[in-house]
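Once you scroll down, you'll see the structures, which are given as C-alpha cells.
Every number in this text was worked out from the coordinates using simple rules, so none of it is lab data. Please read these numbers as outputs of a predicted model, since none were measured by experiment.
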Structure P
Amino acid sequence: MRLAIVILNWNGADLLKKYLPSVVAYSGGAEIYVIDNASTDNSLSVLKEEFPNVGIVLNDSNYGFAGGYNTGLKSIEADCYCLLNSDVAVTENWLEPILKGFASMPEATILQPKILDLKNKAYFEYAGAAGGFIDKLGYPFCRGRIFQALEEDMGQYDDIHEIFWATGACMFIKSAVFWSLNGFDTDYFAHQEEVDLCWRAKNNGHKVFYIGKSKVYHLGGSTLSNMNPKKTFLNFRNSLYSITKNLPRRKAFLIIFLRLILDGIAATRFLLQLKPRHFWAVFRAHLSFYANFSKIYRKREKANFILKYYLVTSIVWAHFVHQVKNFNILVKD
C-alpha cells in the first residue's frame, strides 16, 4: 500500500520544527507531504532548509481544514492518506499496526490510532482519544473522553474496535474512498468535518476502526483551544449540519428541533458561567445554520441512511445528570 502522510499547515513554522522530526524519523516507507495554506510566516523556508525530503504542496489561499485538504490532496498520489495535524508527535513503529489493520480488515476504509495528550502523556487527548462515537442527538464523544472529562490511559483501550468517527488529528483513509465521498465538506471550514466524512462513509457501507496498538501524542488547541468561542460556534453549527445531511428527513427534523432546545440550554449555562462570548457563539451558530439550511439540505446523501448510528440516547444526560465520566460505564443502547 502506497501511504502518504499529509500535514496541513498554516503559519505553523514552530510546530513543524518541533513535531515533524518524529514523523520523518518513524515513518519509513511512507511519503511525507506538507500542504501549506498560504502561510505568511517562515514555514516554507523551514521546510526547504530543515526537511528537504518532505514534499510541499502550495495552496493559493487559507482554505481552512476541509478546503485545505481537498485542494492539496489533488496533487498527491497514494493508495491511502494519513491526515496528520502539525502538532502531533508520532512514536516508533506507529504505522505497523495501522498497515496490518488495513491488510487484515478489507472492510476497513478509515482508521485512527490511540491519541494521547502531549502535555500529560498518561491521559487521552480531547481530539479523538480512543475513537469517536455520537449519541442519538448528534453530540460527539470518545472512548477515553466525554465532553471535557479525560480518562487516564491504563491499557483499557489497547484493542481494535469499530468506531463511528475517526479524528481529523490523525486519520488514515483510503484515497479512493476519500474522493468517492468528494472529500470533506468545505462549508464546515474547520471542526467536525471528520465526523461528517465518517458518517457519509458509513452511510455508503464503509467501516471505521480504532487501532489501539498505534500511538501518537497530540498537543491540541494549537489552532483553536477547546474553549475558544470560535470553536464553540463551529462545533455547534457544524453538528447541526451533519444531522441535516446524514439522517432520514423525518428523524433529522425531530432531532434538529430537540438540539436547538438543548443548545439554548447550553447557551444559558455559558451565560451563568459568565462566558458571554460562548453564549453569543451558540446564538450565531444557530443564525448561520438557518441562513445556510437550504444549501446544506441539498447535500443530503442519496445512499441508504443508517438508523442505528448512535451508541447512547443522550451523552448529555449521562454526563451532566448521572455524572458519567468514563466510557466503559456508559449504559449503551
Structure Q
Amino acid sequence: MKFGPVPLADAVGGVLAHSVELPDGRLRKGRVIAAEDLARIEAAGLRELVVARLAPGDVGEDDAAARLARALVPDPEAAGLRLGKAATGRVNLFSERIGVIEIDAARIDAVNAIHPMITVATLRPWARLPSRGMVATIKIISYAVPGAALEAACKAASDALRLRPVRYGSAQLIETVIGGKPHPDKGRRSVEARLTRMGVEPTQGAEVPHDSAALAAAIAASPAEVVLILTGSATSDLHDTAPEALRAAGGTVTHFGMPVDPGNLLFFGEIGGKPVIGLPGCARSPALNGADWVLERILCGVEVTSRDIMGMGVGGLLKEPPSRPRPREG
C-alpha cells in the first residue's frame, strides 16, 4: 500500500486518509475519491490530499477483516458465535447465548505476530458471556494489508474461538449451620444471583448441621444437577467436614485449595457424575472471587483439573480486602 500526499489530479481512486471539511459538507476518511469530488475539494482551497492507494496483491480493510473473522470462526452456528458486519476495517464477534468463551491463545498470538496492521483482541479465556455479549474484535489498522500476510493470518487463526454454552439446568446450595443459628440471606442471594446470570435454576436450598454425616445425607439426596456447599465454618483441610461429607456420600474430591484470593478455600469433586463445589466463604459476597472462575466453567461442562487451578495464580490476586483480621504486613 502506498500512503501520502498527492496532487488532486492524482487522488482519484485513492482512499481518503483524513476527513476533509468542505464549504458544502464533509468528505469522510475512508472514502474512495471520485472525479466528481475534485471540484468541491478545489473550492475549499485544497491542492493536494493524503490518500492510501492499494498496491498489487493488497486487500482492502473491510474485506481483510471479514476474511479473518471467517477464518477465526469458520462455522459460527456450531461455535455459538455471530460475526458482525465489516466496517472501517473492523469486525466484532458476539456470543449467541450464555456461556464461557474457549480461546486458543496460541493461535491468537500467532495471528497478531504476522503483521502489525492485522490485529485480534479477545476477552480472557473462559470469560463469562451473556447472550449477545462481545467476544472479540478484529481490526485492520491500515486501509489495506498485503494479501500474503492476510493469508498467513487466516491460516494461523483457524477455528480459534468457540462458545461453551451452559450445560446444566439446576443447582442446589446446601449450607451447614453451627449451633442451630441460620446464616443471613446475603450468602444465599449472592450464590443464587451467580446461578441466575448463567441461566441456571437455583433449586430449594437446604440447611443442615455442620457435621459430615448430615451434610453427606444432604449431598446424596440433592435433586439438582450441580451441588454447591457453603459451610458455617471455613474448610481448612482436605479432610475437613465438607470434603469428608462428599466422600461419605460416595463422591470423590478432585482438588482442594486455589492460588486465587479471595477464593483460596474452594474444593470441588463429583458424585455419580454430578459436579460438587465446596464454595469458599467469600462466595457470600457478590464480588468476583476464585469460585466464580470454577463455577462458571463447570456449569458450562468445561473440565477443570488440578493443573488448571494451579495455573490461576498469575492474575489471581483479585482484591485486597481492607478488613482482613491478619494484615499482609505487620
Structure R
Amino acid sequence: MNFFNKLKDRITGSTNTATDKFKDGLSKSRKSFAERMNNLVKRYRKVDEDFFDELEELLIESDVGMTTVMDLVDRLKNESRTRNIKDTNMLKDVIVEVLSEFLTKHKEETRLNLNPSGLTVILMVGVNGAGKTTTIGKLAGRLKNEGKSVLLAAADTFRAGAIDQLQVWGDRTGVDVIKHQEGSDPASVVFDAMQAAKSRKIDVLLCDTAGRLQNKVNLMKELEKIKRVISRECPGAPHEVLLVLDATTGQNALSQAKLFRQASEVTGIVLTKLDGTAKGGIVLAIRNELDIPVKLVGLGEQLNDLQTFDADAFVYGLFSELFQTDEQGANLE
C-alpha cells in the first residue's frame, strides 16, 4: 500500500472531526496544486532533470518557499534513485510522503501550552490586517466552550477601532474585555488585565497587541515592556506568544514571521484565511524554514472554523485531489 492510502486509512480510522474542515478549507490550494501537478506528470512520463526543474517552479509558485523547495527536490531525487522510480506518476506518492515528514516530526508542538493549574497568559502578536483581533475572539469562544473562564486585554491601543473591534468579539462570546482609552500605554492595559485575571481566578487571559512593523525598534520595546509586566505578575508567563499571519500574503507572511521572531520569542503560528488562498504551501515554508510550529489555522468565517493544526488532516486535505484519478481506476500499489 502506498503512503497516501496509508494516510487515508489512518484518517478514516480516526475520530478526528477536523478532517472535513481541512478538506473544505484547503479546496483552493488542493485544486490548484492537483491540477498543475497532474498536468506536469502528463507532460513528463519519465523522471528526469527537466521534470525536477518544473517541479521546483511549481512548488515555489505554491509558496512552499525556496529553501524548503531545494531541500524537498534534493530529497526526492535521492528517493527516486534509491527506490528506482522511473515513472513520474509513481513519484507523486513520494512527494506527499516527504512533505508530510516536514509537518509531522513534531506533532506534540501543535497543542496550546495551557497552564494545568492557575492562570494561562497568551500574548497575540501580528501585523494589522492579518486577522489578529478576529482570531482572539474566535479563540476566546473556543476556550469558553471548552469550559474555561476567559478574559481579554485590549492592548492594541494604537490602531483606531481596535478596542471597539475586540469589544464586539467580547460581547459576541460573552467574555469580558479590559480596556483603556485609545492611545493609552499598552503595558498599563495588560497590568490591569493581569490584576483582574488573578482576582477573578480566570483560566486564560488573551492579550491583543499593536501590529506596527513600520518601526521595528518601537515594536520590540513595546512587546518587551508588555512581557515584563506579564512575567512580573505571573512568573513563567506568557505561556504562549502566538504570531497571527495571513496565509493569503504568501511569502510576505514568512518575512513577517522572521521580523516578529526577532522582536519576540514566538512560540507558535496562527495562520488565518487559509481557506482564501490557493497557496497553502506557505505552511510548509513556515514549518521548515523557521522551525516554529503552526498551532492554529483559520479555515473559514465561522466561530468554529479556527482549528488546531492537524498535520495528517492538512496533508490529506491538500493532496487528496492529486490522487483522485488513481482512486477512480488506476492502481498505484
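If helix-only ellipticity at 222 nm (-39500 (n - 2.57) for each DSSP H run of 4 or more, over all residues; to 500) is computed to be -16500, which of P, Q, R is the source? Here the read-out was taken from R.
A value of 38 was derived for percent of Cα pairs over 38 Å apart; which structure in P, Q, R was it taken from? Considering all the candidates, the number was obtained from Q.
Quick check for you: by relative contact order in percent (Cα under 8 Å, 6 or more apart), which of P, Q, R is greatest?
Values: P: 19; Q: 13; R: 29.
Looking at the calculated values, the largest one is R.
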